[in-house]
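Quick heads-up: structures coming right below.
Read-outs: derived from the displayed coordinates by stated rules, not from any lab. The structure presented is a predicted model; accordingly, all values stated were derived computationally and were not measured. Cβ atoms are built from the backbone, for glycine too; each structure is taken alone.
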Structure I
Amino acid sequence: MFGNQIKIKLKREFFERKTLVVARELLGKYLIHRIGTKIISGMITETEAYHGFRDLASHASRGRTKRTEIMFGPAGHAYIYLIYGMYYCLNVVTEREEYPAAVLIRGVEIDQKSNLKNKNFKSKIKIDGPGKLTRHFQIDKNLNGIDVTASRELWIEDRGLRIPSRSIKRTPRIGIDYAGPYKDKKWRFILKP
């Protein structure tokens, strides 16, 4: 799945679409974080959709607040927040302004160069869980609100990989038992191994 030569930064139009479509189509795209001369990148393998005022799992269901203001803004901006007082979560805002929606990026696959001297070396490392992901990518609240369609620091790119529907598993989202009828919605998208 790695080694594609096409590298196109996703444009705002990609994120202005329906949240469930964006969540599904982010699978196979690459998350990139540039820190000085260092670049951290990985293929997105897991996402979750959160959208609208009625989605009780979404922060926006509690109304517009200082914390959720970014969700009400233009698509393509990073919505980053802290959970459990120690883990950051990276979301990208979707759909139209004034309609709060975003996709949480939950997992990536990192490609590492093969090391023939060490037979235990894994060339592909999976990072699952939004807190592990942001820790690996060194993403924190300082990037909250950044426009990933224009930034040279944090962005998502298309490298030409197309994911067929049969390669995607849909499940309910994780850790939202409080969300009433929304807890069972299959709005989590996972790239099958």
Structure II
Amino acid sequence: MNQSRLEILKKFFNKNRRLPSYSEMLDLFDFSSKNAVFKLINCFIKEGFLKKENKKLSPTKKFFALPLVGIIKAGYPILAEENKQYLTLDEYLIDNPESNFLLKVSGDSMINMGIFEGDIVIIDRNKKPKNGDIVLAQIDNEWTLKIFKIDRFKKQVFLQAANPKYPPLFPKNQLQIYGVVRGLIRKIN
């Protein structure tokens, strides 16, 4: 029952960019007393969706989280089990928000790594690249997203596309790595 009320609260917040007042919650939840609103808010605080600081109510990260309802196999069909947890995408994809940023992908040089035009990549500027990592690099004053490669025999570092129509990129003057791809966001529809 509280989940549907939480969804109503989220819809109000998304529309008005603020939490409703106690009086507004009376109408939203069709309650007849402010005591019922008080109990519901305390339940949301206990569950970690809201917090109260200096008598002011505010949403937590968990308030904006999406439900993670379980695991689904991509192989043979099985009965899906519901195990509802809440997860924010930034908690899942970003370890240190201060060192991460987003870039929108343009081009098709990374399609065999599953990175397509219009995707958004999450770059961690503090992560050191390893052989095979996807990196944001500046090679000879041009920016690109490629696979970081180390040829141990020739003791040479280069960038490799994930599309056979593009050749490897060997730096003529300079190669600087500005970050490693930590995640990918793709909107399907």
Structure III
Amino acid sequence: MTRRAGFTLVEVLVALTIFAMIASAGVGLLSFAIDNRLAVRDASERTAAFQRTRALMRADLGQAAPRRVRGADGAPEAAFELGGEALFAVTRRGWINPGEAQRASMQRVEYRLVDGRLERRVRERLDGARPAEPQVLLENVENAQVTAILDGDPIADWRPVRNRPLPDAVRIDLTLEGYGPVSQLFVVAGADA
């Protein structure tokens, strides 16, 4: 009796079992790689958002102007303010005007912590204007504290001093979910003006 060439049922089952194990390992590896890619992307986006926030704060405080403004209700506001509804508010120079609209080259900027979001608001005009819609800079901010520094001394409750409408520097302490506490120090360029 001659034997026909081919595989027995047991050999086919063993081959299918090995293939299934290799395929499931491949799916697991692919799933792990995708999860890692998403985690890295989220971390990169969060780091990029933090760096953009830092750059905006550095630009706003680095171009601070000792100009007082009037709020939407007409009440005077100092060139730099701490506390109140905003973490801090500052009048800044350097508002670019590519369309050459008739407006000031200065801008009022305020930073707020609202429901775990760090927001930046600007006013279209210096005097008598309400802030525009907020720009969300960071999310998952657990705590924020701003301290003015004048002559090397931290001042938690800033009040302008005669002939010194701006502090020398500003320390911003943020507690970010997943990062923990982050402390930053920014020089206020218009302080000597």
Requested in this report: Can you spot which of I, II, III the value -2500 was calculated from, given it is helix-only ellipticity at 222 nm (-39500 (n - 2.57) for each DSSP H run of 4 or more, over all residues; to 500)?
Outcome: I
**Report entry** Winner on relative contact order in percent (Cα under 8 Å, 6 or more apart) once structures I, II, III are ranked, highest first
**Finding:** I
Query raised in the report: For structures I, II, III, which has the highest computed value of distance in nm of label points 7 Å out along Cα→Cβ at positions 95 and 167?
Result: II
